[in-house]
Every structure is written in structure tokens, then in C-alpha cells.
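Take a look at these structures.
Read the figures in this text as sums done on the coordinates, not as results from a lab. Here the structure is a predicted model, which is why all the values come from computation and not from measurement. Cβ atoms are built from the backbone, for glycine too; each structure is taken alone.
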Structure 1
Amino acid sequence: MSAKTISSAMHLMQLCDSALPVGGFAFSCGLESAVGQGVVSDKHTLEEYAKTTVRQALFTDGVAALYAFRNAHIAKELQRADNELYHRKPSREWRTMSCRMGRKIAELGAKILPCPELEEWNFSISEGHTAGCYAVGQGLIFSLCGASEEQLFAAVGYGAASMLMGAALRLMRIEHTTTQQILFSIAYFTEELYGEAARLELHQMHGFAPMTDVFTSLHERGNARMFMS
């Protein structure tokens, strides 16, 4: 293993770490409502919910992230990807989550990897020229770090799954070993979807997942909430 490979691997682990200060811990992707309604109650139902959510993320956020990765030096294409992705977020809470985390990762990226591209991206967000969705910022940063498309796609899948598992540990009577088993299986699930997602254009993004969309919408109107979504 070369020194370059080591640094790339460490950067990937850093950007996928649950301790990354982007606020992912505050969101449950609708899981709070799903648990409250009794739809998710054990390992089997949690894993099914996770796969549905991850699939939705990979064919929306994943596609937009890959597009941003491939067009990291073209500002208008980054904004195009951002606009397309933002308008495919079906609920207010999905959009809020994406934009809040997106601003955080853009600001963080500019501090750990100072460069004109990230400076311009942060300026576009702060001036309201673009929404600043998390996946687009993620794709930009991974490209500038010299990561691969496969690593980026893995990060999108892992990010969605790990966010859910973190929420599950606070919402359900479930063991850490169980959530780790689910995360392990999600890796193979993500790998299976890469080939299809990598070929999609922006206009082909799709995230048909009515179950998670309904639970997220219910959460918007709920009274007792531990999470922001």
C-alpha cells in the first residue's frame, strides 16, 4: 500500500465518520415516526426500512454526488446538480436536512481543504445562488480530495445507513451488534446498486419510496419529537 493510498483511505474514513460535525445525528430520516407507528419494531423491519431509505438516497443523492464529482471545476454544473436534487426532495424536512448538513460540510471542506472551488461553492450558498445540498458538497469535496467515484458512492450509502442506525439506537430496544450487522449487509446492497446509479443522468434521478416519505411528512406535523426529521 502506497502513502497516497493510506492518506486516501484515512480521508474517506474521516468524511464518513459519525463524529463529522455536519449535524447528521439530529435527523432520523422518518424513522422516529415509523417506530412510533409500530411499523419498525425489530431487526427485520429496521433492515427493510434502512434498505428502502438507502436505495432512495443512492438514486437521488448518489446520482447528484457523482455528477458533482465529475464536474467539480464547473460551477454552473454544480449549481445545476444542486437545483435538480433540491427539487426532488419530497418533504420540507428532507430539504432542511440536506441544506443544513450541506452548508456544514461546505464550510468544513473549505477549512480542511482550502481551494478556489470550495470558496466559490460557499459563496454561492451564502449568497443564496444555490441551496447547497449535502450530496453535491460531498461530491465536490471527494473529487478535490482525489477519491474515487466508488468511494464517494460508498460514502453516500454508508452515510444514510449509519444515520438511521444511530437514530435506531436511541429510539428502539436494539443492541449495537444488531445495528452493526445491518450496516455490514448494507455494504453489499450498496455495491449491487452502483453500476445502475453510475449510469444515470441528472434528469433520471428517482427516489420512489412512499413509506419513508409518508413517515417524514407525519414527523413534520408531530408534537413529540426527538429528531428534526
Structure 2
Amino acid sequence: MTDEELKELVASLAIAQQKTDKKIDKLIISQQKTDAQLAKTDAQLAKTDAQLAKTDAQLAKTDAQLAKTDAQLAKTDAQLAKTDTKLDKVSAKIEKIAELVGNIANNQGDFAEEFFYRSLINDPNLGQIHFDTIYRNLPANKNKLQDEFDIVLINEKCVAIVEIKQKAHPKLIDDMLARKLPNFRTLFPYYKELKLYGAIASMVSNNKLVDRAKKAGLFFLTQQGNHIVLVNDKAKVF
């Protein structure tokens, strides 16, 4: 090998070495970038792991809270069931009391009707008017109009309808004027030639009720011991 060829070989080797060194430098830089990226990825993974751990802790806390809530709901359901049972018992008692009160009221009403009916059978007079016939719970039906009258007293010239209550209310007087008397005229046209009177009979009375009956022109009967008393014996013809 000549000197010139040797020089060219050394020069080419030097150039090749330079290229190799550059490639190595690039590889080192690339490796450094890769290491940095891996380090960054590891940091992100560590952060993600921390977040997952935090999430797991929160989920565990939530599960515990849900379990506690379920226990509270179960307790509440048990209390509500117990309350419902108590309410059912109270409702049953109220219904029983209402039934008893209703029965008492019905019994009182039946007693009042029986009392005045028997009394008027024994003494069929309203003031100066004597009646020959007495009907109890007289029903009537004409077209779509229906009604029932507690007591009806009749003679050749007059007819009187008596509405009975254990404790009459002023509204009973209004009902007598607005409904009962007109209904009787409509339902019993064959009595149209007879004078029509109205009467209120109440086991319990008061001055206000009596005055109201007087102003309305109705007879008013009430109880006195074992007898009936005609408190207002002046009534008008309807």
C-alpha cells in the first residue's frame, strides 16, 4: 500500500468515525429524550395511581355511606310499618267510636220519633186543632220528586206535617218552609183543599229556636218530663 493510499484510508476511517460519533450522539440524545419521556410517563402513571387510590378510597367511603343509608332506610321502613300498624289501630278505634256515636244518634232519633208519635196518638191535637188520623214516616214519590214525612196528622179540614229531631237546628225550620211544605203540596195533590200546617218537634229546645218557629208560623213541640208541650200554639196556614 502506498503512502497515498494509506492516507486516503486513514482519512476515510476518520470520516466514518465522525459519522459514527454523530450517530452515537444522536442515539444518546434520542435515549435521553426517551428516558425523559419515560420519566414523565412514570410520573403520570404515579399520579394516576394516586388518583385511582383516592378514587378507591372515595368509593369505599361512598359504599360505607350507602350501607349506612340503607341501614337507616331499613330502620325508617320498620318505623313506618310500626306507625302504619298504630294508625290502623287508631283508625279502627275511630271507626268504632264513629259507629257507636252514629248508633247513639240513630237511637236518639228513633227514640224522639217514637216519643212524639206515641204522644200524638194519645193526644192528637195541635193547639185548638184536633186530628183524626196520624201517619208515621209517610213516603211519597212523584216523577223525580221523592220525600218522606216523619208524622202527618189529618182531619176533614186540615193536614199538618211534623218534622222530628232529638235536637233541632234552625236550618230545620228553613228546610220546612223551603222544601217540606212545598213538597207535600206537590206529592199529595188530593189534600190541596185542606189547610196545611207545619210543626217542629224537638226533644231539646231553646228560646232562639222557639222564636224562630213562631216567626216562621210553625207549631213547636218539645218534651217536658213524659209529656209533650206545645210551646208555640199559633201557626199559619201554608
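Odds and ends about this structure:
- Answer label among 1, 2 for the case where mean count of other Cβ atoms within 10 Å over residues 22-29, calculated from the coordinates, equals 21.4: 1
- Taking distance in nm of label points 7 Å out along Cα→Cβ at positions 150 and 174 as the measure, the highest value among 1, 2 is held by 1.
- Origin of the derived value 147 (volume of the Cα convex hull per residue in Å³, for residues 78-189 alone; candidates 1, 2): 2
- With P(r) over Cα pairs in 5 Å bins from 0, in percent derived as 1, 7, 15, 20, 20, 17, 11, 6, 2, 0, 0, matching label from 1, 2: 1
- Each of 1, 2 could give mean count of other Cβ atoms within 10 Å over residues 6-13, but the derived value 13.5 comes from 1.
- Identity of the structure behind 39 (criterion: relative contact order in percent (Cα under 8 Å, 6 or more apart), calculated), options 1, 2: 1
- Which of 1, 2 yields 3.2 [distance in nm of label points 7 Å out along Cα→Cβ at positions 110 and 142, calculated]: 2
- Distance in nm of label points 7 Å out along Cα→Cβ at positions 70 and 158 derived as 2.4 - corresponding label from 1, 2: 1
- Computed over structures 1, 2, mean count of other Cβ atoms within 10 Å over residues 38-45 reaches its largest value in 1.
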